[in-house]
1. Between structures I, II, where is distance in nm of label points 7 Å out along Cα→Cβ at positions 74 and 138 highest?
2. Quick check on the output: 34, 26, 18 is Cα extents along the principal axes in Å, for residues 98-161 alone, derived from one of I, II. Which one produced it?
3. Which of the displayed structures (I, II) returns the greatest value of distance in nm of label points 7 Å out along Cα→Cβ at positions 114 and 146 on calculation?
4. From I, II, which structure was relative contact order in percent (Cα under 8 Å, 6 or more apart) = 16 calculated on?
5. 41 is what came out when percent of Cα pairs over 25 Å apart was calculated for one structure; which of I, II is it?
6. If you rank structures I, II by distance in nm of label points 7 Å out along Cα→Cβ at positions 58 and 130, which sits at the top with the largest value?
7. Once FRET efficiency 1/(1 + (r/R0)^6) of positions 18 and 106 (r between Cβ atoms, R0 = 41 Å, to 0.05) is calculated for all of I, II, which comes out largest?
8. Given 9.4 as the derived value for mean count of other Cβ atoms within 10 Å over residues 42-49, which of the supplied structures I, II does it correspond to?
Structure I
Amino acid sequence: MTLKPWKVLESTRLQGPVRIDRCELPNGLILDATVLDYRDWVTVLALTRRQEAVLIRQYRHGAGRVIEELPGGTMDVEDASPLETARRELREETGYTSENFIQIGCVSPNPANQTNRIYSFLALDAEPAAAQDLDEGEEIEVLLKPFEELVRMARDGDLLQSMQVSAVFFALSHLKRIQA
């Protein structure tokens, strides 16, 4: 069997990033597929010289609670690259910066219905450089945790965002702390 992409017959924008594609499958079946057109995202796993991960705590409405997570966010239209977004998000959310950013992975949050990708970066030798520069409506606390504690959080489900867990995996692989 040779798998083939679906043929899009019509696209209708509903609201914001949501659209409905009327599709014809290779077997002739017609169905409507919901698609979310989000901009690409970045996640930054920043490590200080003491191997402490720079984390943030903030309220996440979808989860209905305050959670600890890695800094990151959506690529702005004016961002030239995912790397530029990673530098900006780390600085804005935490006040930290690094001269050594490494792209360690790229995944799709949900290829079933989302068009975006999430880029994972490792920022080595991160250090505080400025005050936070938060968006309106953002309340973010910055905290440092030993990298091994972050790995435990990912393993035990305390790092709730699945794409951030993948960033931890990418970092472990890059740092050769696991077999590739």
Structure II
Amino acid sequence: MLTDVVEGQHRFGLIPPGDEGDAPATGAIGCVARVRAVQPLPDGRSNIVVSGETRVTLVRVLPSDKPYFIGEVRPLDDLPDVQVPTPQDVTGLRTLAERYASVLSTINDVEQEPDLTDDPALLSFQVAALLEWDYATKQHFLAIRSATERVTRLMHAMPTMLVDLEARAGVRQRASRNGTGAPH
């Protein structure tokens, strides 16, 4: 599949599979991913870096002799919001996301400075991508068609998640000192 994707437009769909690996169900929500980088490995596999681009809904699975599913999709856009996120909400969400990314960098020993937009709709997805949510929660969030609702949910969820993440970072920091208060 990767060969076909790289030889084509560098894009593929990520849609949850059906039961027991069957074809995804019509109406399933996923996203189009763009391959940003490919690192071939000696055993024939590859490490890839992808970014999500647009949400889609599966219209139907097409017949194919490929070892992967090919489907027809349609874009899944947000519905018009009656109320838009306030500039204070957007700023607050950006601040929480930057703090979360900083703590996550400490835990993972990887510099991670997110390039966050000011657009509330896109920002909500950028922030959600940082979070360590279970699959069902991520899938539910992807299906929300209101930027305001996504921003609101993130503003409510992130403070608790941040406290938990900071506690994990503290444990990791203490463990790296081998319980002596100094590096080992």
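1. Details: I: 1.3; II: 2.7.
When distance in nm of label points 7 Å out along Cα→Cβ at positions 74 and 138 is computed for each of I, II, structure II gives the biggest number.
2. Working: I: 39, 32, 26; II: 34, 26, 18.
Traced to structure II.
3. Values: I: 3.2; II: 2.2.
Structure I gives the largest value of distance in nm of label points 7 Å out along Cα→Cβ at positions 114 and 146 among I, II.
4. Working: I: 22; II: 16.
Structure of origin is II.
5. On the way: I: 41; II: 49.
The value was obtained from structure I.
6. On the way: I: 1.6; II: 3.2.
For this comparison of distance in nm of label points 7 Å out along Cα→Cβ at positions 58 and 130, the top structure is II.
7. Top value of FRET efficiency 1/(1 + (r/R0)^6) of positions 18 and 106 (r between Cβ atoms, R0 = 41 Å, to 0.05), among I, II, belongs to structure I.
8. Details: I: 23.2; II: 9.4.
Computed on structure II.
Bear in mind these aren't lab numbers, they're just calculated from the coordinates by the rules spelled out. Fair warning: this is a prediction, and the values are worked out from it, not measured in the lab. Cβ atoms are built from the backbone, for glycine too; each structure is taken alone.
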